[in-house]
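Bear in mind that the values in this text are calculations on the coordinates, not laboratory data. Just so it is clear, the structure is predicted and the values come from calculations on it, not from any experiment. Cβ atoms are built from the backbone, for glycine too; each structure is taken alone.
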Structure P
Amino acid sequence: MRHALAFCVDHLRAHVVILTLAGAGFVLTLVYGAYLAPDWDPIRDDQRQYIALARGIVERGEYTRATGAEAFVPEPLRFPGYPLFVAPLCVVGCSPWAITVTQALLVAALVVVVAEYAATLVGRNGGMIAAGFVALNPSFAFFGAHALSDLYASLLLIASVAVTAMLIPHHGRAGGLLAGVLFAAATLTRPVLIFALPLSLLLVALRHGLRRTAAPIALTLVAFTIVVAPYVAYVESSFGRPLVGSSGALLYVAYFQGVDESALDATEREQEVAGRASIARFDAVVGRADQARAWIALDDELRARALALIAHDPWGFAARGVFRSVVLWSGDVPLRGEDVTAAFAILWRVTSLALFGLGLVGTARLVRRDDLTSALPLLVIIATWALSFPLSAEGRYSLPAQPFLAIGLAAVLIRLRRPASRSVSNPVFAR
């Protein structure tokens with residue numbers, strides 16, 4: 001009786017702590033909203049594009065940036081996951097505060113999801129520690145106060161991985177259906193996150209056996225296909241290809257990221273000048289329909305130029321990947337650009353890289369031979385890194401992997417506190 005009472009008290013305490021941390025993340029996001037108001041960091045102009053698409057959904061029932069009586073123009077750049085999320089908030093005007101408050105709730109939800117998932121890997125105390133790292137990570141709150149897709153993508157990624165690992169083995173078809181919808185939403189928000197779908201399903205099947213997981217996995221794939229298919233059909237009918245976006249531009253910009261312009265050789269300078277001229281011609285295009293077609297042509301051209309440059313100097317491009325990796329894991333100081341001092345930027349980057357290293361080590365130590373799903377946090381981090389390596393880097397691109405790093409950091413701290421213990425304090429998810 002005493003042990004049962006102690007367990008209930010401990011369980012209640014854990015929930016109180018997690019909810020408190022979720023509240024802290026919520027409040028911190030609102031604080032950032034007050035800091036960014038009234039102009040809401042206009043230098044990040046992706047926000048205007050997302051809002052325009054959300055308004056198109058609400059006002060026209062179409063996925064387009066066209067307004068009023070303008071003819072429909074398909075969207076070649078932004079993916080529909082985030083505009084669909086924001087669209088209900090645009091029924092009453094796309095208020096920046098409405099978006100910030102809603103995304104503050106997403107931060108709170110992210111804290112709770114991380115706590116529950118981490119508890120299956122590092123115990124209930126570890127779950128609280130991981131939740132604390134997420135709640136107090138200012139990047140989540142900072143980007144939560146922007147009309148940007150990064151926070152939403154972060155929640156969708158860890159929720160889809162957590163549902164696959166936790167619910168498919170225990171709740172079968174219901175878990176598979178929910179996982180498929182979440183993976184689809186994550187992919188429609190940030191297509192590169194599709195890597196988590198086959199990775200998660202494969203490890204769950206290996207851990208629990210294909211006979212047990214075949215039906216929910218099949219349902220996951222069916223649900224994913226049903227949700228994603230309308231967008232693929234939209235792109236195919238509009239542009240004659242199944243996928244559009246900005247991969248060519250990101251690859252081209254990545255080649256020159258971290259390069260001193262004076263160090264360019266003749267081939268690199270020729271491609272840089274030609275690429276800049278093509279971008280200038282695109283900027284001069286008027287009319288939404290012409291801009292949509294011109295963007296696809298520009299992205300294809302920049303991809304071809306980038307591939308030619310990489311073939312010209314593959315080792316230099318790979319070496320500069322170290323710089324891009326530093327930017328990926330430590331860029332985007334969570335302040336307005338004009339408020340960032342050199343000293344604070346250095347402190348932020350050093351701290352971020354140190355936490356990245358510890359988190360990576362922690363996720364590696366979580367891996368168990370008897371449970372391959374324990375490798376998911378490590379593999380998500382590595383996949384995020386690998387897929388971002390050849391592309392131009394910003395710190396916010398690593399945000400979907402940050403919750404998994406928080407779990408790794410919790411694992412390190414738990415091991416320091418109890419080096420001989422590897423127990424899971426939540427018996428519901430004990431393996």
Structure Q
Amino acid sequence: MKRFILSVGGLLAILPLGAAGQSQTSRELTFTKDVAPIVYDNCVSCHRPGEIGPFSMLTYAETRPWVRSIRQAVVNRRMPPWLADPHFSSFKNDRRLSDKDVDAIVAWIDGGAKEGNPADMPKPPQFAEGWAMGTPDLILTMNKPFEIPAKGDIAWVNIPSNEYVFPEDVWVQAIEIRPGNRSVVHHAVAGLVPPEGLQGAAENLHLYAPGLDAMIWRDGYGKFIAKGSRIIFQMHYNAIGKATTDQTKVGFRFAKAPVHTPVQTTIISNASILIPPMVHSHEAVAAFQFPTDARIHGLRPHMHLRAKTGTATLVNPDGTRKVLLHIPRWDDAWQNYYILSEPLDVKKGSILEYVANYDNSPANPLNPDPKSPVAWGQQIWQEMHSIYVTWTPITPKNVDDRQPIQVPSSKLFTTGMAQNR
């Protein structure tokens with residue numbers, strides 16, 4: 001009998017390999033009838049050709065060679081990637097598999113990973129080619145491919161789009177960044193350059209990182225782009241041992257219905273962090289005070305390799321506190337955006353506090369150099385302390401609209417023609 005070792009509270013228990021799935025059913029589970037629906041709902045948005053998943057799961061033939069890795073990933077809750085502690089807040093886009101789905105996948109694999117009757121296979125989901133949000137109305141591309149060397153540090157770089165100037169005021173209802181070469185793009189920002197030109201940093205319209213979906217909002221909500229504005233790509237690249245190129249692009253869907261509320265994206269950041277060498281635990285904090293009565297919709301932390309934990313807490317004007325998001329084990333590879341199941345109303349003067357803990361000791365297996373202090377910086381071996389908060393001001397036009405404004409990718413837009421500029 002095959003077995004695996006399970007550690008519970010420091011005690012080791014030896015269980016039959018199929019134990020996790022034995023309660024699912026006495027019927028033999030198959031891919032076509034039992035597993036494909038789970039995979040289509042939870043996995044193929046990434047595990048399909050051209051996406052970030054290292055293999056496709058659209059068919060039985062593509063999935064079968066990977067069943068051992070799949071079993072380990074779902075039992076250990078590494079896949080689908082989701083870092084939030086479920087004891088704090090509920091999230092609309094929670095990617096965790098249910099216990100029932102985990103049991104079904106394990107039972108199917110332990111039962112021989114049978115294909116089943118092809119007639120039971122559900123219809124595969126339809127994705128707009130290359131775009132999770134559906135076909136964009138406008139696609140803007142970097143003005144030319146950027147050359148990434150095989151080795152060395154690559155400075156943060158601002159790259160113009162291909163000289164497109166917005167000919168009129170528009171409201172954007174969906175934004176998605178598509179890296180041209182995911183293997184070298186650590187993260188990418190679509191920045192907005194206003195008609196008068198840059199007086200400081202470009203406004204952050206949208207950010208790509210592994211685990212971050214397209215941003216799609218309901219009717220009535222969006223981001224405003226003024227006539228004469230341009231797009232600039234702010235790129236963070238990593239060398240991968242061989243010279244290559246990247247030409248990232250960004251897609252937009254324009255609002256078809258009137259927009260009554262602008263969506264705000266505020267970056268709460270502490271750029272003065274300095275993590276001492278050889279320390280196992282170093283805390284940093286940043287905060288933002290809401291200038292008006294507001295509604296919080298989503299949170300997205302951003303840190304690098306030495307980060308261990310991150311906690312976003314709302315501090316009310318009366319001093320009471322509420323944890324909105326806790327990341328107990330940070331993973332730089334999966335920087336999810338967490339959409340609150342119920343947007344949270346906050347009073348003017350409330351503070352969103354973000355506290356992160358860093359491990360700059362040899363105990364951190366990802367630490368490139370525990371003997372050196374670490375300051376804020378764009379490179380992966382440096383560190384960041386940021387959280388993006390999506391919020392809207394509360395006005396008479398939206399005061400009673402307490403439903404999530406974020407729409408899951410591929411649910412809202414499915415048709416339309418794109419202008420490839």
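If you line up P, Q by distance in nm of label points 7 Å out along Cα→Cβ at positions 41 and 241, the top spot, with the largest value, goes to Q. Taking semi-axes √(5λ) of the Cα gyration tensor in Å, for residues 49-232 alone from the coordinates of each of P, Q, which one would give 38, 20, 17? For semi-axes √(5λ) of the Cα gyration tensor in Å, for residues 49-232 alone, the value 38, 20, 17 is produced by structure Q. As an exercise: FRET efficiency 1/(1 + (r/R0)^6) of positions 121 and 185 (r between Cβ atoms, R0 = 30 Å, to 0.05), calculated from one structure in P, Q, equals 0.80. Which structure is it? Derived from P, not from the others.
Figure out for me which of the structures P, Q the number -24500 belongs to, where helix-only ellipticity at 222 nm (-39500 (n - 2.57) for each DSSP H run of 4 or more, over all residues; to 500) was derived from the coordinates. Computed on structure P. Using the calculated result 4.5 for distance in nm of label points 7 Å out along Cα→Cβ at positions 57 and 273, pick out the matching structure from P, Q. Structure of origin is P.
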